[in-house]
Structure formats: structure tokens, C-alpha cells
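Following this line, the structures themselves.
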Structure 1
């Protein structure tokens, strides 16, 4: 009986060791994709944004128009590529050492949710693993830390 228990425990340890190896690799790939989203803006690298953003990506936030009416503002992949190409051209949009804090909130097989925290805003992202094995960003919901910035100039 003791031999059977030892064999069962040995199999469990081997299987457990295998199952924990894959999540670390996946978490690293998820982290790389999510951080690339921000790096593409900091370093003015639109090609990097193009790589990590899914063709169907939508980035959203709430916004207030000049008349004070709130609405949901969105941006697609092409808008994000343009943002990455233009947002920091002056080199002054980010501090010298920008805060890049990433929290992987959940991973379930081919989908993940992360929170990216920067000096000025937060992004909640949904990513998925493509059939070719790449992690891409599908949805982004963002907000400035200073929520009063969520409006157009009057």
C-alpha cells in the first residue's frame, strides 16, 4: 500500500511541476505584450503597437464633450498605431523613468486580464492568445488618475 501511495505522490509531483512551468512562460508573454503597448508610446514605436494590438482592438474611456455631456470615447487599432507614432514625438509626454507597473489579474487558458499602471493613467486590458501562439490585446479600458482630465477643452 505504501508503494502505491508513493507512486501516486510521485506522479502528482511530476504532473504538478509540469503544469506550473507553462503558466510562468505564458505570464511572461502576457507581460511582454501588455508592456509593449506602453513602450510603443514612450519610445515612439508604432510597429510595436501594430504587433501587440489585435485587428479588432477597441480602447475606451468615458469623456466629457465641450458642452458637458459625457460619452464613451473609443479608439481602434489604427488610432492606437497613430497614437504610438505621434503622442510622444516631443519626448516630453513621459517622465525620464516612467512608472510601468503591471498586474496580471487573471489568466484562463487563452485569455488574460491585466492592469497597467503608469504615472498618469491606468489601463485594464483583455488579451488573448492567437492560434499562432502570440498574445494580443483585444480590449482596453483606461482612466486618468486625475479624473477631471476626462474632458475636452471648452
Structure 2
């Protein structure tokens, strides 16, 4: 038995990770898994136009200290850019996010061609608590350029 260098609890001599505090004892394990704060990243081997078919990324890049960005046909992460993008902040063709930009967007704050969310700003369609659109807007507070033009010029 030996003492954990992080929490001083007794652990087995062969321990790789402390069962009490969760820290890695063996430095080789830290290199394989990375520090716990660094997050996770997966890239599929299949690619389309140089982008991975699936890219999942979360957390921070330990080398640069910057957030990981998922870029792929299907991108999932805190920051996601892809044909289908899912994340806290996402940019893509079809987007599901906290804050999203794209062609079809479902987000808390959505901006795109067809936007659905708490605050929706859409070019063709916006549906949300606050909906702003050049085309059609539906929701609690609505601002539609199409309807404003009809009311002003075609009364």
C-alpha cells in the first residue's frame, strides 16, 4: 500500500487511478487519457470532401488552451460547424444549439433562413417568443418585414 500523492489516502501499489479522489497516479495514464478537464474528441475515419463524416469534440485542447471545435458533416460539441451541427454554439445547414446560425435552425437564439427558437431571426420564416423575419414570422412578439410592407403600401 502507498499514499495517494493528491489526497493522501491509502491505495494499492499497482494503482493507476486513486479510488478516492479520482486522480491518475501513473503518468502514462495521464498521457493516454489526458487531464480530466481536457474533454473528449472523436473523428470518424470516413471523410466527405476532406471533412470527417462524424466529429464529436468537447472541452479544451490541452496544447493550445482553446476550446475544441467539432468540424464535420455531422458535428457535435460545445462549438460545432457542419452540415448538421449540434452544440452550444453551432453553425451549419441544419443546426440544433443554444446559439445557432444556419439554413434551418432550432436554438435558444436562432438566426438563419428558417429559424425556430426563443429569439428567432429568419430570412424566410421565424417562429419564436421574439420572431423577426423578412418573410413570415409567428410568435409572441412578431416583426415581419413582409407584413409591414403590406400594411404600409397595400392598405
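We did not get these values from a lab; they are worked out from the coordinates using the rules stated. Since the model is a prediction, treat every value here as computed from it, not as a measurement. Cβ atoms are built from the backbone, for glycine too; each structure is taken alone.
Calculated for structures 1, 2, distance in nm of label points 7 Å out along Cα→Cβ at positions 46 and 142 is largest in 2. Work out which structure the value 21.2 belongs to, where mean count of other Cβ atoms within 10 Å over residues 102-109 was derived from one of 1, 2. Computing mean count of other Cβ atoms within 10 Å over residues 102-109 on every structure in 1, 2 gives 21.2 only for 2. Taking relative contact order in percent (Cα under 8 Å, 6 or more apart) from the coordinates of each of 1, 2, which one would give 23? Of the structures listed, the value fits 1. When Rg and Dmax of the Cα atoms in Å is computed across structures 1, 2, the figure 23.4, 87 traces back to 2. helix-only ellipticity at 222 nm (-39500 (n - 2.57) for each DSSP H run of 4 or more, over all residues; to 500) was computed and gave -3000; which structure, 1, 2, did it come from? Derived from the structure labelled 2.
When distance in nm of label points 7 Å out along Cα→Cβ at positions 54 and 86 is computed for each of 1, 2, the one that comes out at 1.0 is 2.
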